[in-house]
Structure formats: structure tokens, C-alpha cells
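Pasting the structures in now, so scroll down.
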Structure I
Amino acid sequence: MRLFLVAVLASTLAGCSKGDELKSAALKVQVHYEGFRPGCVTLTVTDQAEVSRHVTKDVNVSAGAPPGTLSVAVFRQAGWSNDVKLLAQAHEQSCEGARVAIAEATASLAKDGITPVELLLAATDGDGDGYVVSSEGGTDCNDRDETVGGPKPWYADDDGDGYGNGLLPPRVVACEGPALTASRTGDCNDRDPLVHPDQVEFRCDGKDDNCDGVNDESFDVGRTCRDTLDCEGVTACGGTNGGSVCANTAVPAPYYLDTDGDGKAGTEAGRKCGPIPANASRDPSDCDESSRFRSPDLTEVCDRIDNDCSGVADNGLACSLNWRTPAVTDGTKWNATATDGTTTIWVAGDGGKLARSQMDFTGGRYVTCDGDWKDAWFAASGELFLAGGKNNSGRFARVTVTADECTLETNNVPQVVNGLIGIENPSGAPTLYGVTGGGRSFRWTPPAAPEQTQANQLDASLRAVSAAGRPDTLLAVGSRSAKPVAFRFDAASSTWSEEAISTTLTGELRGVHVVNANYAYAVGDNGMAFERTDGVWSAMKPLPSPYTSRDLQDVVAFGKTAVYVATIEAGSNGGAVLFFNGNEWSVVYTDVNSPARALRSLDGKTPTGVVTSGDRGAAASFVTTR
């Protein structure tokens, strides 16, 4: 007996010769299926006269929704009788799947020609997923859900990560798995729930964490790398949270910057293996990066500073270090002092008082300038700029070194200006910054009128302002509720930001001096003295007795080993100038007038020319030419 698909049946019969009796008759068997689509249909033809004679054909069913029909041709077989039995069996999914439907029929091949035979296979696949309902012999675990098919293998999942042990066979094949099993397999470490397939290699640990047969493939382990210090190394597992690091073999070397502008690098800026910045040096060559007046290339002069970095201040020099005072005083309260440090001194006070003299106080003369002047700044051009007020309004003024009268600027300044600092402009007029007791700040670039730097005034009484040649170094100090405060200027936004000052002392900060971008000093009531290093304020060493609690009025600094402060009087003791050398305070000048007088102001462009002034005509200058 031979079984063929029906497509070849007609051509086979048409080609039969009269002597080919086996081909002269055939059965056209049509197997219909409905309610489901079998994966495979097995058709068995059996000789009814001798059941041991049978032929079986498996037919895979093409995809498509039911109902459907399969057609098979059955021919005579030599040695068989003409009467046969046909059995069609439907299987789920494949020919090895569960048998879910059968159909039987008998037929005869005694008559030449084609004899049709119809078989019907019926079963229920309610959700159309290819699995028949279990009550009809199928294996569908849920015939109402097309996403749920038949039983599946469940693998041991001891770590509960949803992936079974890839080294073990299934524990069971079922619709639902028992505890600690998973339908997915491939777990290469069933003792660690973080290790399983279908994920990116998430940690560098020398192991295969996503079970793809490769360790740490996401981390380029073993590749050449450069760390944050530009040192070449090899990528390796390390660091925190399972990351990788560049394990360098080279040791980074320090490099140094010149931050004080003296041409010698001394501030360690970091360590690296690669090229360093153009203005940096591999070797430190400066003994003090807080001061441009200290460098191995400088010559020692009489200024209380170790200029040449020998370790001794004024070494080998015969220095008198004396202060000079005016021969005659007029009783004026001088609020402000300004000097170029070599030729000229200016002093200014209330009631329009303004005077200039040489550094030894000879050749003095008064200059007419209407106002109550609180601060002054001497430009490199030789012009003096003043800040103060009159009748509770602020005003600015300017005067040349040879003029008899100043030029006033009174516009747009609603509050008395307490502090003033200038920033030089090599190609034009300098820009002046002033601050008020009402928390306002002003910017003035003559001949333009002064303008307020920010719309909202600060919640503070501002007393002094200073800078080191650039707007981004501006600092202002004062008080709020009897507590010292300090503010830094942001040049980009033209606004002030408060900086923290940690102290239990009360009172007002009255003077500030910015040495450079990294160093500044501020002083005030009750002996307050602070140093600002790299943006952080800290208390300086307390002044010695009897100056420990005296109000400090002003400060001039040339680095961390050269800080001058001026004090008020105390009883019969006059105001004094004290000097800090980086380790100790010492008194370098005391006003000996009777009755005692306070010193209100200090100024100096260089450590070889420092000037102070104060109440009732008090004034003194320290000048050296060596």
C-alpha cells in the first residue's frame, strides 16, 4: 500500500497503463480538522484481511487558523486485499505531541478509479494557542489564556533569581513548578541571585555574572588606560560597588603654580604623570606663595619680611624700622589714609578735610573737597579717589596730586559710602567699588556715574571692601546683629555671596585686605582678626595683652608673614600698629600723644611704605629706601 499527497493523484492515474492494476484504483482521503489546529496528523492504513499488513504516514500541518483539511491518496498494494481500514490521529504541536483526536473509516479499492473517503478530527483549543483543553486529552495549562501553553520543564532555582541551574536536567515538567524552581534555565551560579542570564555584566569581579561564558566583558579589563592623574595603567577590577579602576604602574609627580605673581612657583596644585600646565613647574621654587614680596630671586630690604627666603627677615641689613610723624597736627579726625608707598600720603576725614604730604609728612597742603570722607584709594596714575557722604547721602570724589580742589560725583548714591577699593585698568580709568552701612554696593568707572552692583541690598552693615586687582577677588566685610559677616563678589552675575565665619566674638569687622586670590585678612571689634585661605575664614592667633580685646580698625597685609593692624586707644594708652610675622604679634608703633588717640586707617602698596592715621591729627609712616 502506498500513500501520496493528493496533488500527485490525478497525474498518477492518468499515466497508468492497462497492465498496471495497482495504480488503477485509489482512495482520496480527506482529513478534516475543526476546533483546533493539530501540529501533526498520523494516517494509518490497515489491510482488513490481515491486520499485520499496515502503512503509516505522518503529515505536518501548516500554520493557519482552523478549520482545515489534509488530503492523502491511498493506492492498491500488492498482496493486500481490496478492503482497508483508515485511522487518522491528531497530535498537539508535533508528531511526538499528545494525541488529542482520532477518526476511523473503512473503504474498498475493488473498483477502478478514485474513491473519496472523509475523516473528521475534532477537539477544543479555546484560546487558539495550539494546545487542546486537558479534558480532551490535550495539555493546555489554561485554555482561556493564549499566552499559557502546555507543560514546560522546571529547573532547580536554589537562589530564587528566576533562572534554573544550567548544569542540571529539569526537576519536573508541569504547568506549575514546585518551590525553588524556574522555567528558564542557564544560571551559571545558582548560589548567587545576582548572577543569571539576560542582563548586562554589572560588576567587575573576575566572574561571569550574566552567564554568557565571558568574565567582566563590560569593563574592558586588561586594556591600557589612563587614570585621573594622567598616569598610564591597565584596567582592572577594583574600587567600590563592583567597578573597575585604572591600576597605574607610574607614580604621579607633584607640580607647582605661581599663585602670588612673583614669578616663582611654590603652591602644590596637584599630582599627575602627563604634561603640566604651561605656568606650572615640577620643582617648587618659592618659599611663600602668599606674598609676591618673598622669593629666592628677590633682594633683602628693610621691611620686616624675609624677602630672599633665607629664613631670616632683614638679614644682614642695618635697619632702623622707625616710624615718622608730622611735626604739627591740627586736631582733625582722619578716617582714611592712602599712599603710593614711595612719594605721597593722603589723609581724609569729616567736614571736607583732605590733605596730602610727602612720605615724611613734609610739604603738606590742604585740598578743598566738600564731604565727610570715610575711605580713599590711590591709583597708579597718581589720582586719589574718595568715598563718603554728606547729609546722609553718599558721594564719591577724585583729585589729582597737584590739584587744589577735588571733583565731586554725587549721583545715584542714596547711602553714605563706608569703604572703597579700586581696580586698575591699563587702557583707561580704573573701576571703583564702594559699600554702605545699608548693605548696598556701587561700581564707579569715571567719567560715568556710579551704579549699584545688584538691585537688592544685602542684609548687613558693610564697613570695608578690598580686592587684588580683579573683580573676582572682591571681598566686603561688616556686621549683622552684632556678628561679623563677610561677602564674596561674583563678577559674572554682579552679586555678593556670604561666606561663613566661625567665631563666638561679637562686633563689627571694620577692615579687610585682599592679598591675592588665595589670601585675605579682616579685622574688627574686640580683637577680631581672621585669615582667609583658599576661600575659608579662620581665626588668627590672638593679639597679645593688652591688645587682646581692643577694637581693630584696619588691616594691611603683604602675605601670611606680614600683616599690619591698627587699634583704637585704651585709656591713656594710644592706638597702636601691630605686626604679625606668621608666628607672633609684635607692637611696631604706638601713638604717644596725650590724651591718647585712636588709629583709624592703614594703607600701603608695598611693605617698604606703610602709613597710618587717626583721631585728632594722629598719623605715622614707615618708609625705607633699602
Structure II
Amino acid sequence: MVKNSLYQTIEHKSQKLDLERLKLLYDFKKNDVVAYADQLMMNIFTFTRDWDMEPCDTPYTLNPFGWTTTPNGDDEWIFMLNRMDYLPLLVMATVLTDDLKYIKHAHDLVSNWIGAHTPLTSGPSTRTLDTAMRMNNWLDLCPYLKVYNLLDEASFKLIESSLETQALYLKDHYLTKYTLSNWGSIQTCVLAKYLGWLQTDADLGFKAWIEDEITTQFEIQVYPDGMHWEQSTMYHVEVLNYGLKALPYVNNQEGLKHTLDKMAYALYYQATPHNDMIAYGDSDRTMLSGIMGTCAVALDNPLYKSRANSVLDFEVCYAYGVQAQDEFDAFEMEVPISLNYDGEDSGIYTTRSHWGTDAHFTMFTNGSLGSGHGHADNLHVSTYFRGKPVLVDPGRLTYREDDPRRMHLKGMESHNTVILDGKPSAVPDTSWTYASFYKPLKNYVRHDGNCHYYEGALLAKDSVHQRKLIVIDDGIWIIVDAIQAQGSHVATMKYHLDESLVYQNGIIEFEDETKLNVISTQAIELTSDVIAYTYNKPSTHPVLVQEQRFEDECVNVTLFVDPKWDVKRIPILQNGDTPIDDTRGCAYSFKAEGEEIEVSVLHEEIWQGKKIMYCNGKPFHAKCVIRSNRFGQKVMRA
């Protein structure tokens, strides 16, 4: 057989495989892997990998087998099936057991797919996104087929021909919008890898176009702060992950690596104390340890090791070789000095009290809508208290148009924000589009030691909502909502709590009996709503609801406070002698064990009367001032 460049690449990679080391390294996963592979042998499918775009942990048997069967009525299930992200698990089962039946089944699935899609035509099993992902899985499979003597001339020719057909199919079906989409990035990154494997046999014009397109995509899709524009952490990771696959095969490796490193750094700061991520936009609450390990090795950056597992995910060593673990082990552990991430371009901000698992954590979001994966989540706040989730984003659940929960979970009512007169100013009307959307204004953010101030605003057709969030790392969150709308209105504030929490009489109680106090200027009612930290897995969770009737303008203040603090509302005196109205400002005192913290917040300009204000006998002139007998005075908003 003539060994062309693709075959030579496969052969070279197969010669570098160290199956015995792989077996030793991942022996601890043997039982789970074999159990999953045994299900696949019987055509029983579940999709539960960390970065499966549309997971489904319900086992479905395909009998008879078909590539366009949807056993649960969700087309996304067809897409997952045809991406073939389960192939590495079949290979892993063979590596761990020395039983060839698993990798033979992987080979048979590939052959079956080719037979069912010759000629290749458009349909639910051949979408361009899924085609690219399938090609990547076939490429990574081939060196293992070679080392296990399953890549004879006929098999190689069959796979080679299909890969070429699929690559040309992607080229012919490439749309203008893909330049801005994760769909496009995934396609071009896989094609860069494929053309790289072809070496000198690659079409130079095709390769040049892919190079230019990748450069353009990462220039316009990734904000200067490192976040992907689509406003979904999950699809941020998908683009990052496939960018890492393309990195060894592009000419401008330095430029792409720089962008990918920014993306990885931004993701690093999205990690909660649990080391998972907020279900932001169309995302699931997914562990970040695997992708952080990949980033550490692929970007040669030891920082990311501190958020990774000690053993890399199998798919890393499967694709890069077991030497990736050696490179990872050689890194010295690093932890960044800064505890804050300020996404000034994306509108995503995070802070934490420290890098431990029992830290307080806050995420504040107020950026552009992004793509159809973006939610109406502006001014949303997510929090962790002593390492445990409190205020949450309820996730996405499904993409099905016929399920009203899809639009509900995208809407304002499923986020920690304010709705006026029961009529949201941002309204999704399909799974991917909106009938209306407010205008987010630019944010103001300041950090000073253990104190943090976030301010953002939304401009709707007939109203303005300004939110101020003050975070003090000692277990204090103050949320100030100011609404302006001419006439008589009702403002509804919602705070979505983690499904594990219990709320009663101003106290949130955790499963370990830890408590967190809730204090507000308005009465709080308890309701419940749908939540889905994972696609296809709905549950219910408690929601705190407040209603406030007002004329023209109103202010609502809600505090979430560690019970160690004795909290009192204290007056702000204009000119030292006249208490200001609640619509103009507020101040709170926090006392515990000899320490006192005072927080003063003004809601508007001092446009009448004397300009000097007093709180607890001390003068100030600023929108937000924090004073403490421990850390002195901090002006958080002048």
C-alpha cells in the first residue's frame, strides 16, 4: 500500500503511543469506562461527558440502529449521536482491558456511518458543526486503529475518502455567519488539524483560506478581556477547546496561542469554589478541572495546573500522548495574586475572598446579549457563601422550541433582577431570538482590598434600572436597585436560590446547617421555579420574590449577610443635621467581635441643599463609602 502523507501522520502518531502507561495511568477509571463501553456495544447511548453540548444521561437503546433516530423527541440527541464523542471511551476500554472488541466496535461504527452517508447529503446527521466534531474524533481514532492492527488498506481508504468528502462538504457549505459563530470556529479548527495531518498533500488554497479564516474568527469572536462574545461559558470553552486542537497546525501559532491564553485566563476566573462554573447563558454547571489541565499542557502555562486534577483527563493523553502527563507533572503549582476578574468588554466580573474551597465568591454580569445562546441576564448576581452556592443562575434545560421552559429559562424572570409591571423588557420569542431587548449601559467597577463595588444600568423603553452591588469579603453582600419610570408601577425583584437551600423568616439554611441572613427594605415571599444545572435534567428551587409599588421612582435594598454580623440601618444626615429620604441614600452598620463596618450609599446626585453628608458622626462626599475600625475608609464610588 502506498503510504501517503495522511497515513504517514497516523503511523507516526501510532508509534508514539504508550499503551501500557495509558493503562496504568487510568486504571482507576476501569470499572466506569468498561460499564459505559459495554452499553455502547449494545447500542445503548448516554451522553455525559463534561463538554457534551446537549447531555442526556437517560439510556436509550437504538433497536434498530439508525443515525437519524431521536428516542426522546429532541433533535439534539441526533446531533450528539453523530458527533461520535463516545469513540475515545471505546478505545479506552480496550486499552484498560486488552479486549479488542471495544475498539473494533468503534471501527464498525465509523464504517457504518460511512455506509449510511454515501453519497453525503445534508440532513440532521450531517450538520456542519457535527461533521467537524466527527472528523476530529475519527482523526484521533486512527492511530489506535493502526496500533491495534485494524487499519488495513481497505479501512484506511474508506476513512480517508470519507474524511476528504466531509472536508469538502464543510468548505462548500460554509456560511458568512460562521465567521462570527462557534459553529465556524469549530469547523475551521478541525479543518486546520485535518489539513495539518495531510502535510504536503493538503490543497494550498484550501489551507490558506482556513488560516485566514481562523485569524479573523479569533480576532472578532474573542473580546480583549478574553471572553467569547456569545455570552455563554460553555460555548466559550468549546471554541477554546477546538482552538487548542488547531494550535499545532496553524502558521501564526504565536498569535493564536496568545488569544487562547487570554480565553483560558478568563475561564480560570469563572471557576467557583467548587471548581465548576456558573450556568451562565446556555451553559451547564460543569467542572473546569479537565479543560484547565488541557490548557496547562497545550499552552505551556503552569498557572492552570492549580485548577486541574492531578491526572489529566484521558482525552488529553489520548489525543496528545501520555507524555502530556509528564509535561503537566513538571509544572510548579502557581496561584494568581489577584482575586478579581474584570471583564470590561464582556461585562462579566468575578471576585472571591481567597482561592480555597470555602471562599466567598461573586459573579456580576451586565454585557451585550451575545448570540442566540445569550440570556436576558443583565445585572444578574451569583454568589457563594463559605464555598456553597446561594444566588444562582438556573441554567438552560433544553433547546426545544416546543418546551416553554426554554424561553422561560432564557428570560428575565429566571435571573436575579427586576421586572416592571410584570412585563419584562427583554423577551425571548423563540429558542434563539428575542422579540425585544433592553440596552445595557457601561459598568463602573472598583476594588479596594477586601471591598468591591459594581454598578450597572439597563435602559428600557420607558424605564431605567440601576443596580449597585457592594461586596465585602467578610460575608456581606448589599444589592441596591433604583428604578425610574414615570407614573404608577410595581417592581418585582427575584432572587433564585440553589436547589439545596431552605429559606424561612429571613434566614437561608444550608444542608450542613450553616445559615445566611437576608435583610430587605421590602417583604419577601417564597416561591419555587424550574432549574436545570445540566441539559435535560430539570429540578425545582426556591425563589425569593419582593414587590414594591411606587410613583415615578423607587429604591430597594437587599442584604445577604453572615449571621456573625449584627446589622443595623443607620441614618445619613445632610449637613450633619437633616436625615435624607430613603430614595436618596442608605447606610448600614455591621458589628461583630469588636469590629465595626459602616457602608453608606447615595442613590442620586446631591443637587439640592448642602453637599456634605454625615454618617455616624463622620463626614463624607461620595456615592459609596465603606469605613471600618480595621481597614479604615474606602471610597468605592466618588
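Read-outs throughout are calculated quantities, based only on the coordinates presented, and are distinct from any laboratory measurement. These numbers were taken from a predicted model, which means no experiment stands behind them. Cβ atoms are built from the backbone, for glycine too; each structure is taken alone.
Computing FRET efficiency 1/(1 + (r/R0)^6) of positions 53 and 205 (r between Cβ atoms, R0 = 30 Å, to 0.05) across structures I, II gives 0.45 for structure II. Among candidates I, II, the computation of distance in nm of label points 7 Å out along Cα→Cβ at positions 93 and 245 that gave 2.2 used structure II. If you line up I, II by distance in nm of label points 7 Å out along Cα→Cβ at positions 37 and 501, the top spot, with the largest value, goes to I.
Match the computed value 15, 28, 13, 11, 12, 12, 8, 1 of P(r) over Cα pairs in 20 Å bins from 0, in percent to one of the structures I, II, and report its label. Could the numbers behind the result be given before it?
Details: I: 15, 28, 13, 11, 12, 12, 8, 1; II: 18, 48, 26, 7, 0.
Source structure for this number: I.
Computing FRET efficiency 1/(1 + (r/R0)^6) of positions 373 and 525 (r between Cβ atoms, R0 = 25 Å, to 0.05) gives 0.70 for which of I, II? It was calculated from structure I. Assuming 16.9 is Kirkwood radius over Cα pairs in Å, for residues 413-548 alone as calculated from a single structure, say which of I, II it is. Of the structures listed, the value fits II. Looking at structures I, II, which one was volume of the Cα convex hull per residue in Å³, for residues 101-180 alone calculated from, given that it came out as 158? Checking each candidate, the match is I.
Given a computed value of 0 for helix-only ellipticity at 222 nm (-39500 (n - 2.57) for each DSSP H run of 4 or more, over all residues; to 500), which structure among I, II does it belong to? It must be structure I, since only it matches.
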